[in-house]
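**Student:** These notes open a run of structures that come right after.
None of the figures in this text is laboratory data; all of them are computed from the coordinates on show. Just so you know, these numbers come straight off a predicted model, no measurement behind them. Cβ atoms are built from the backbone, for glycine too; each structure is taken alone.
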Structure I
Amino acid sequence: MSDVEASALESLLVEREPIINDFQIMIATVNGSGSQTANTALLRSIFRMGVPVSGKNIFPSNIQGLPTWFTVRVSKDGYIARREDYHILVAMNRDTATEDIRKLPPGGVCLYPQEWKIREDRADIVYYPMPVAELLEASDVPANLKSYVANMVYLGVLATLLDIDLDEIAFSLDFHFGGKAKAINMNMGLVKAAAEWALDNLAKRDPYKVARMDKTQGMLLLDGNSAGALGAVFGGVTVVAWYPITPSTSMIDALNEYLRDLRTDPATGKATYAVIQVEDEIGAIGTVIGAGWAGARAITATSGPGMSLMSEFAGLAYFTEVPAVIWSVQRVGPSTGLPTRTSQGDVLKAYFLGHGDTKHPVLLPSNIEEAFEFGWRALDLADRLQTLIFVLSDLDLGMNLWMSKPFTYPDQPLDRGKVLSAEDLERLGGFARYRDVDGDGITYRTLPGTDHPRAAYFARGTGHDENAFYSERPEDWEANMARLTRKFNTARQLVPGPVVDQADGIPVGIIAYGTTDACVVESRDRLRERGLKTNYLRLRALPLNETTRDFLAAHERVYVVENNTDGQVANLLRMEFPDLATRLISLAHADGLPLTPRWLTAVILEQEL
């Protein structure tokens, strides 16, 4: 950079007001380089300083070698949706550095290893070269670990440039390594060395800064897979069967840890649960259906390709009316698609999975609190409705860290539904397994081992009458399917209802679900700034109910926002409410990344203004 260019940049930056707690950092590294430790420590440190923050890991579907990016969004206003732009670049991947630097806006910041000797040929950004190799060489880090610990250099330099408290970084590393002093000291030693070097050698030439706030007090940071796993433990899960698949595997890892801590008989020291890794997803769903039939609370976790393999067993569970939970963490399809990218592309598949006239309740968590709540509520609903319950998370929620209020302990006892004991059977003189006694479509069942001569029945996947006897009589088939429809309509009132933010006199509505909520919340504020007010309904479950119909009826235009290509929920709304279908406008977009407020704001303004 010439003296003239440097002077012009200096003037540009001096004239700018400090930008405090409102920017995004992009960290570009190589997959398998150990950067996740530094990235999560950075995220957690800012969070502990009371500043709202969110992080998204964009990584390839291989173990090592390809580019990976991690964004840290710092937002004093509490926005957590993905931003398309970034203001501070940590360039630690030589192969992507040119393109990553090109995307920096004027006034942006680039940190890079000084040994690269890259040309600082942009006069409108600030470059901060870091002596990564030199600091590593001077450290006492073992040679075989240097490439993994190198990322602590940018963590230390960022701490100095952004005024991040080193004590918070020390706490975050302690948390990450579980108190293991050797690992903590090795990493923190390099952080401190880099921070001291930056303090002595770098003149602050950018406006970005982190300053303490109090907006995260009492909150926690957790990923959705862990939250859902903990919720399932609180819901009484006893049998877990699974086959590894990205991005759901970490949910089972979390379940293993929580169950080990919370489900061991204190008297005997033995586990009171079973976690079984089976040969494939067919074995997984077969195991949990068998466990559900036997009276256990059972779940499996998978993603789209695994759910496809579960189709035949799902139809069996629907027709035999066996409770179990399938937690599917969605990724991009079709085929194996993009295993490490996020999507909402499996809604219709989950809703109709099976063959013939099959429909399943589906829960749609939008945040960490709901991931926890639906972890236990899904098990209650499965027992109450005697059917499969799907929980559709996605990679964005499942594998990224999110802020959350502390979880609320389940507000009700475990709901085992209509289960008859031996005493009940004696009093009633027996029962008919598929007879609708109460008019809600939900029949009574017994569990294997119930000590009564009239407890047994055949759990048939073939045509049957209300006594569970084999039947091919048309009237028996029609009666059974009509009852299953009544049960599904009962589910409309039992599943979590939508969240509605609605004022009178506003003709434009938005419907969204899952992690698109964060995008919609911010976009509504941007639209309001442009003079366009909107109402909002966030779906939390399927099947739909009258609240959704009323919302559609109250608006001239309703935009349905979802992270898939076909507008799956928009199509479902048209199917359920055909008289209101012309009011629906599908805003479906899928590129493997979370939706952004900038995109949504632009497409709605294009339609409305």
Structure II
Amino acid sequence: MKNTLFLLLLFTSLFANKSDYSIIVKKPFNAALFDITQDYDRTLSSVGFSKDYKNNSKTALSYSDPFDYLASMSHKFGSQMHIIKVDKTAKILLSKVSNLPNFNEAIAVVKTPSNGYFVGGYTLDGSLLILKLDANANILYSKSFGTKNYDRMNNLVLMSDGGVLAVGSSFTSRSTSDDMFNTGLGNNDIFITRFNKNGQKLWSKKYGTIYDDRGIDAVEARDGSIIVVGTTSYEKSRDVNIMRLTENGNRVWLKHYQEKENDDNTVIPKKIIRLRDNNFVLVLTQYNHMQKEHIRIIKFDLYQNILIDKEIFTTYPSEINDIKEYSDGKFIAVGYVKDTYNTDGLAMILDSNFILLTQEHYGQENYDVFNGVTIMHNSQAGVAGVHTDNSSQETNMWITKLNRDATMAQVSINADSFYEKLLELFKKEITEKKIKIKKDLSINITDPKLYFKVGEYRLTKEQKEFISQLSSKLIPFMYANKEDILSLEINGHTSSEWGKLDFADTYLNNEKLSLNRSYEVVNTLFKTQSKKQQLWLTKVLRASGYSSAKPISHSNIESKKKSRRVNLKIILKDIL
């Protein structure tokens, strides 16, 4: 399979030079990330778990029986919820572990209006957890809920009222003293709990059959009802079930998609989302008769009508773990692809009919998986998952960014770093005093041979050669950092004189002259670029004329020769 991941190993917060946006966070023992969201300040936050020892303040004991010692250690080491926040420069801004009393794992994160988080997960001994965090990931409250049986959360869904819906499963108790709620209906039951925006539990209900039922995911419909997807497992088969609930958890309808008798094609639901047209998309893993997985996607409406049922066949076994819809109706889906030797993170771009447009595989020769994806404000996608080094058996937390075409995004460069890169790029021209670069990312031509003569705007042969040589370095560098570029300004200037005309005519004639000078530079710069770079330049090039409004002066005396010039200025996007 394709291996295109250039690893950026981050053990502590550090600034990454321009490279693929791929952050591997290493912790002792296994660690993973399962969900990701974009914050209101344009950073990314992701949740999962890491493992560590707990501090034990009790006096150390001596053990003569090794099994007693192992039992004493069993409650000192395990998983804890972990949240990581990163900026566009691949700098880790925040990395916090929950340190709750019981070992636990986080599986989902959603934003709150105050730029905080709801985090959902479960303890390893079978309780469900919901945490509300502030913007700095400090715990505002933590609630453990569920039955006294073994419960497991699969997702936490944001609701339109600002609350959340926990979706999962609860194992059945057979105690005769339990009521029906605790006893349940079968081996495992679908378990749904709804909280309001203040973390108050509104209701908690079980659904299922006498068989083994598991809640996988849910989504809120436009009318406030809830669509829940789960599975029902029998002795030799498994059904996918979809049910519609009222906002209070009362069942409206239930649809079972049953396997045909003697059919070996097992189907497992993975994710459900609501589309912009208010229909729904259900992503499933379909296993063939050789038990090799591939992707199946079903689009349906609120009334159980199937609109599209599409299977996506790939060369290698593949599975989607998460999917999101772009504003134009296309989709990005992430998961994994595997062959005999290794597993890679999988990213797919699909059209509105789920036809595969492109796919990319990321990873090394080991185990790598994408678990969650969020579409960002600039159409890039933030992805969370798991990476394993070639020389290790321990998984690591992984955050990456992908472009609109599923290629790996680049680490953004901030203004200070951009300035340093420009100084390095044009070291020769600066040393020869042909240009001067300022911290505001303006590039000023300082070679007297490159100034314009009085009243002229056509470029001389020497000026054309210099602009071509300058742009042959500048434009490829800017194109490599195009996600950070807002515009490239080409500004024409003149000196203040224009014969014996009055002020208005002098200004207007100089304005036209400065615009012509700017255009001539744009014309030479644009024509020397590749077609790909030209297409991009049409979006960012800004040509303007300042007339004589910004002359070059020394001791309040205008330097008319130096004022007859064109300078360039790079404007970066003002985002985190």
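**Student:** Given that Cα extents along the principal axes in Å, derived from a single structure, equals 94, 64, 41, which label among I, II identifies that structure?
**Tutor:** I
**Student:** The value -12000 for helix-only ellipticity at 222 nm (-39500 (n - 2.57) for each DSSP H run of 4 or more, over all residues; to 500) was derived from one model only; which of I, II is it?
**Tutor:** I
**Student:** Then there's this: Work out which structure the value 20.2 belongs to, where mean count of other Cβ atoms within 10 Å over residues 304-311 was derived from one of I, II.
**Tutor:** I
**Student:** When distance in nm of label points 7 Å out along Cα→Cβ at positions 48 and 488 is computed for each of I, II, which one produces 5.1?
**Tutor:** I
**Student:** Among the shown structures I, II, from which was the value 6.1 of distance in nm of label points 7 Å out along Cα→Cβ at positions 24 and 472 calculated?
**Tutor:** Label of the originating structure: I.
**Student:** Given that mean count of other Cβ atoms within 10 Å over residues 80-87, derived from a single structure, equals 19.6, which label among I, II identifies that structure?
**Tutor:** I
**Student:** While we're looking at this one, here's another question. Quick check: 20.4 is what I get for mean count of other Cβ atoms within 10 Å over residues 120-127, calculated from one of I, II. Which structure matches?
**Tutor:** Going label by label, the one that fits is II.
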